[in-house]
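Bear in mind that the values in this text are calculations on the coordinates, not laboratory data. This one's a predicted model, so the numbers in the text were calculated from it and none came from an experiment. Cβ atoms are built from the backbone, for glycine too; each structure is taken alone.
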Structure P
Amino acid sequence: MAIGMISRKTLLFGFLLSSAAYVASLHMLPYTGSFLVKSLPIFILTFIASKAISKTTGKLLIAALLLSAAGDIALALKDGKYFVTGLGLFLLAHVCYIPAFLLEAKLTRLKSPTVVVTTFLLIAYSLTISSLLEPNLGSLQIPVFLYITVITSMGIASAVRSFDLVFLGAIFFIASDSMIAINGFFRPIVGAKYWIMLTYYIAQFLITEGLVDQFDNKS
C-alpha cells in the first residue's frame with residue numbers, strides 16, 4: 001500500500017532503521033537531540049496510521065501514538081526530571097488505546113473462557129508487580145498504581161478485541177513498562193535500557209500494524 005508518495009514498506013523500513021539507531025545509541029546517552037531520535041520511530045508510525053486508518057479508531061490510534069511520542073520526549077529530557085509528566089502522557093496514551101481496541105471488539109468475547117483467563121492472569125500480574133514496587137515508591141505510589149491499572153485495562157481491552165498482533169503488542173508494552181518499574185523501583189536489570197526500548201518499539205509496531213492490517217482487510 002502506498003501512503004501518499006511513500007510506500008508503507010519504505011516507511012516501515014524507516015521505522016526499523018530509526019528504532020535500531022536509537023537502541024544502538026543508548027550507550028552514548030545523554031547526547032544532544034537524543035529525544036528526537038528516540039521519538040522519531042513513533043512519529044513514523046503516527047504518519048502511517050494517519051494515512052491508513054480512518055474514522056474514530058484511526059483518530060484514537062493517532063492520539064495514542066502522539067501522546068507516546070510526547071512521553072518519550074519527556075522521559076528523555078533532564079535525566080528523568082520529567083518522569084511523572086512522561087508517566088502521565090503514557091497513561092493518556094493507554095486511555096486512547098482502550099476505546100480504539102474496544103470499538104473493534106465483539107462484546108460477546110467477554111464470555112470467552114480464554115478472555116476470562118487472560119483477564120485473570122493480567123490482573124494477577126499487575127497485583128504482583130504492584131506488591132513488589134510498593135515498598136520503594138514513596139510519593140509516586142498513587143501515580144504508579146494508577147498507571148498500572150490503566151495499562152492492565154489496555155491489555156484486557158486488547159484481549160477482548162482479538163488475540164492477534166494488537167494483543168501481542170499490548171503484552172510487549174506491559175513487559176516494557178514492567179522492566180522500567182522493576183529496574184527503577186525494585187532491583188536493577190542487566191541491560192535494562194536495551195530490553196525496555198526493544199520491547200517498547202516492538203509493542204508500538206505490533207499495535208499499529210495490527211490495526212492497519214485490519215482496516216486493509218476491510219477495504
Structure Q
Amino acid sequence: MRDTNTQTTRLLLVRHGESTANAQGVFSGWSTSVVLTELGRRQATLTGIGLRRYTHIDALYTSTLPRTRQTAELIGAELDLEPIPVDGLREIDVGEATGKAIADLATLHPRLLREVDDESIMIPWPGGESHFQLRERAMAAIEEIVERHPGQTIVAVSHGGPLGWIVSTLASVPARPYREFRHQNCAVSELLVPSNPFRLPAELIRFNDCVHLLEDAG
C-alpha cells in the first residue's frame with residue numbers, strides 16, 4: 001500500500017502573457033480593463049502547447065483578473081481543461097497607482113524602491129495592499145490548491161508579484177527576497193510540493209523557463 005504521506009504535487013506556475021499594461025509600462029494591479037496583447041495571446045497558446053509534454057495535467061487554476069483568465073483559457077484550449085478561478089492568485093492591489101507609469105515609482109511609493117524587508121513588507125500601497133497581505137493570501141490559495149491535488153500535476157496562472165512570493169516561500173527556507181524570483185511573461189516554474197499534508201520546503205525543478213516561447217521568436 002502506498003504511503004500517502006510521501007505524496008508530492010507537481011506545481012506548474014505560469015505568469016500571464018504580455019498585457020496592454022506591460023506594453024505601456026504602467027501599473028495594472030486589479031484593473032479589469034487590462035487584457036492580453038496579440039503577442040500575449042501567442043505566448044499563452046505556445047505555453048499550452050509546451051505543457052503538453054506532461055502525460056497528464058489534472059487541473060488548471062487562474063487568477064480572476066482578465067489578463068490571467070485569457071492566458072488560462074488559451075492554455076486550457078491546448079490541454080482540454082477548463083480554468084478554475086481563484087481570487088487569491090490575483091496581483092497585488094496597487095490602489096491609487098493603478099494605471100500610473102512604473103517609471104514614476106519613486107514618487108508614487110518611494111519606500112518600495114528598496115528590497116521588501118521586515119519593515120516595508122507591511123506598508124500598503126495607498127488605497128491598496130501591502131506585500132505582506134499579498135504573500136499571505138497567495139500562499140493560502142496555493143496551499144489549498146496543492147492539498148486538493150495530492151500526487152497530481154496542476155497548473156496555476158498568476159502574476160509577477162504573487163509568483164515571486166510563492167516560489168520564494170515554497171523553495172527557500174528561510175525565504176529569499178521575492179524579487180530574486182521574477183517571472184517573464186508566460187514563463188513556467190515547476191516545483192514538487194509535499195502535499196499530504198502540505199509542508200515546506202518544496203523542490204524547485206525549473207524557474208522562469210521560457211524555452212517554449214522560442215518558436216515565436218523564429
Structure R
Amino acid sequence: MKASKECKECLSQLADQVAKLSAQQISLRRKIRRHMERALIRITKHTVPTDISNELHHIAKVLSSNLDPYKEIKQKEMTVAKEIYTKLKIGDTLRSRVEIAAFGNAIDYFVDPNELHQIFNSPVKFAKDDIEELARKLRKTRRILYLPDNAGEVFFDIPLVDYLRERADIFYAVKAEPIQNDFSIEELGFLDGIKIPATIIKGPPTVGVYLSQAP
C-alpha cells in the first residue's frame with residue numbers, strides 16, 4: 001500500500017503519539033518529534049506507510065531508550081478484552097469464530113466494556129464474505145501461519161485459533177520485541193494460562209510484515 005493524503009495525516013498523528021508516550025520530559029518529546037519530522041517530510045505517493053511508521057518508532061527508541069512506550073496501553077486493552085472474552089458466547093462453527101476475530105480487529109478498547117459486550121452480540125456484516133471459500137481451503141490445508149495484530153485482539157483470535165488447530169498445524173506469530181501496540185512476547189503472560197500455539201518471530205520488530213527480513 002502506498003501513502004495517500006490520509007496516510008500522511010495518520011503518520012503525523014502517530015509521530016505525536018509515539019513522542020508523547022516515549023518520554024515524560026517535554027524537551028525530549030520535542031527533540032524526538034523534530035527528528036521524526038525529517039522522516040515525515042520525505043513522504044511521497046510512492047512511500048510505503050509502514051516504512052515510515054517503523055522509522056518513527058526507531059527514532060523514538062534511540063532517543064528515549066524506552067523500548068516499550070505502549071506498555072500501559074496494551075495492558076489496558078488486554079484487561080478490557082479479557083473481561084469481554086470471558087462473557088462471550090462462542091459457537092462451534094467456523095463462521096461464528098471468524099466473526100469474533102473480526103470484531104476483535106475492529107473495536108475501540110477505550111469505550112465502556114458494557115458497550116463492547118453489546119457490540120459482540122450484534123450481527124456481523126462483512127463487506128466481502130469469503131468464509132465459505134476459507135472452509136473449502138481448510139479441507140486441504142496442513143499448515144497455517146496466523147498473524148496477530150494489536151495486543152487486545154488476541155483474546156478474540158483464540159476461538160478461531162482453537163478451531164484451526166484441530167484441522168491443521170498452526171503457528172501463531174508472536175513478535176520477539178515490542179513494537180507499537182502489537183502483540184509481542186512481553187504480553188504472553190497476560191493470557192493467564194490460556195494456551196496458544198505461539199511461534200516467536202525473530203528479527204527486528206516491525207509494524208507490518210516484511211518477508212525480506214524473515215530468518
*Origin of the derived value -9500 (helix-only ellipticity at 222 nm (-39500 (n - 2.57) for each DSSP H run of 4 or more, over all residues; to 500); candidates P, Q, R)*: Q
_distance in nm of label points 7 Å out along Cα→Cβ at positions 38 and 126 derived as 2.5 - corresponding label from P, Q, R_ = P
*Computed 6.6 for mean projected area of the Cα convex hull in nm², for residues 86-181 alone - originating structure among P, Q, R*: Q
*Assuming 20.8 is mean count of other Cβ atoms within 10 Å over residues 70-77 as calculated from a single structure, say which of P, Q, R it is.*
P
